[in-house]
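**Q** Before anything else, here is the set of structures, which you'll find just below.
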Structure P
Amino acid sequence: MRIIVLMKVVQDTYVERTLSLETGLAERSADTAVLDEVDERALEVALSYADAHEATEVVLLAMAPELAQPTLRKALAMGATDAVQVVDDALVGADLMLTAEVLAAAARHAGFDLIVAGNASTDGMGGAVPAAMAELLAVPCATFLSSVEITEDAVTGVRASDAAAVSVSAPLPALISVTEALPDARLPNFKGLMAAKKKEIAVLSLAELGVDAEDPAVPRSIMIAARERPPREAGVKIVDSGDAGERLADFLVENRLA
């Protein structure tokens, strides 16, 4: 079986992040780049299956700039077979649909039986890329799974909500996304770290995938303006002098909160 795991390289949530007022994009650097935690859990799903099935290939797929390559090496050190990275200047600031289009084209190019993704990235939190990819690839999609079971010809999982837990399944090839309810990812050991240095990261461009990021026939989201968040102002303090209720009601109405 060939399992593709979507990996997103994000900025560490434990460091201060800034937004460029010129581009409207988050400032990124190799020093603060990390693998998205939920994608690490998706990788653990694939690696756990591979541990029990020797013929399984686990391929990383990322759409990321060149500075992300050392971070992807960590995922290779955890046990992935190899990696595919889409690098192209035209992808800077790509929206959800362009991202899905590029990743779907790359997955089709690499070949797969199953695609495993995190349900939503910690930087964008859109959560739409897995479902959009499945639509473009014309494969079944089971999203937001809190448990996963993979067999040779199908994948089964549980999608939990506030009201119920639903068991869903799909024949392969398919695409699934998982939540943070899945187990933590394993840590790379010394042997894995050494092996990762020799593993291949295939770099693809949009031209090689046949994707036109500037296609006028395809709708895209664009950033039209960005400005710095204004400083926080002191709040309104209401002291009860017998009319606090009326003053509070007036405040809510004035600020369109009621």
Structure Q
Amino acid sequence: MFIEERHHKIMEILKRTERVEVTELCKLFDVSEDTIRRDLRILEEKNKVKRTYGGAILPEKVSVALPMLRRDDLQTYEKNEIAILAASFINDNDTILLDGSTTVSKIIPLLTIRKNLTVITNSVQIAHDIIVLESNFETSIKLYMIGGLVQKNIANTVSIESLMTIKNLSVDKVFLGVCAISPRYGLTTPSLEEAQIKKAMIESAREVYLLADSSKFGVRSLALIDELKPEYTIISDSDFSPDIKNEFKDWISKGLQIITPI
């Protein structure tokens, strides 16, 4: 099969399934992984695909924001893995800022063993979960809810009022859900408004923890939150492969930590 024909077939599959995997294409075309990766690189250079770790997607798909209820059902196992690791960085007496991410929300049930926590959030769901936790376990969590206009599809307060409140905060740690992480493009999200909120949260904290399952790496979304910085800690799941980590080797050499299950 000629290269052009293989590229045409790859695009046909992508338009039908919205995602292709390198291993599946190798089997389909009976060629090596290096050949398929080269094909995808050529197609990306022509702006026909967006490469991800292990495959490719259509470029227009990278900036789609799903409603909270749909996101909550995705990558559940991976989100729980990440939450367990993230909770291990929370200590008694910490003041922590939690953004309205479905991954971050998985941390809440794990806070029962912590004492004298102060939690600040812009998430209606997280605030609700903490109140329920308090009633069931009598925890010592002091809860502050950031006010402002609630975006109903994500159940977060995202407005000028929210932004100004966050800019006046100073916290020990922030735990932030990130929609896309790339060594080249930094931290991005589909929402311009949320990008400003997340940026302000990062700037308010002494320690920054970025929570993202392995599907969030190597892709780019609409709005820049922040450039990647060596002082950040990234927490991901057990599907985070050596290939992904290799893409971040320059940042790791500067101090960036990437934490995954052993």
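**Q** One of P, Q was used to calculate relative contact order in percent (Cα under 8 Å, 6 or more apart), giving 22; which?
**A** Attributed to the structure labelled P.
**Q** Sticking with this one: Using distance in nm of label points 7 Å out along Cα→Cβ at positions 3 and 179 as the calculated read-out, with 2.0 as its value, let me know the right label among P, Q. List each step's numbers first, then the result.
**A** Working: P: 2.0; Q: 3.5.
Computing distance in nm of label points 7 Å out along Cα→Cβ at positions 3 and 179 on every structure in P, Q gives 2.0 only for P.
**Q** Here helix-only ellipticity at 222 nm (-39500 (n - 2.57) for each DSSP H run of 4 or more, over all residues; to 500) was calculated and came to -11500; which of the structures P, Q was it taken from?
**A** Numbers: P: -8500; Q: -11500.
The value was obtained from structure Q.
**Q** To test your reading of the models, identify which of P, Q gives 14.5 for mean count of other Cβ atoms within 10 Å over residues 43-50 when calculated. Numbers along the way, then the final one.
**A** Working: P: 21.5; Q: 14.5.
Traced to structure Q.
**Q** If you work out mean count of other Cβ atoms within 10 Å over residues 35-42 for P, Q, which one comes out largest?
**A** On the way: P: 21.9; Q: 17.1.
Largest calculated value belongs to P.
**Q** Okay, next question. A value of 22.0, 77 was computed for Rg and Dmax of the Cα atoms in Å; which of P, Q is the source structure? Please report the intermediate quantities before stating the final value.
**A** Numbers: P: 22.0, 77; Q: 19.8, 67.
Considering all the candidates, the number was obtained from P.
Read-outs throughout are calculated quantities, based only on the coordinates presented, and are distinct from any laboratory measurement. In this text, all values refer to a predicted model and were calculated from it rather than measured experimentally. Cβ atoms are built from the backbone, for glycine too; each structure is taken alone.
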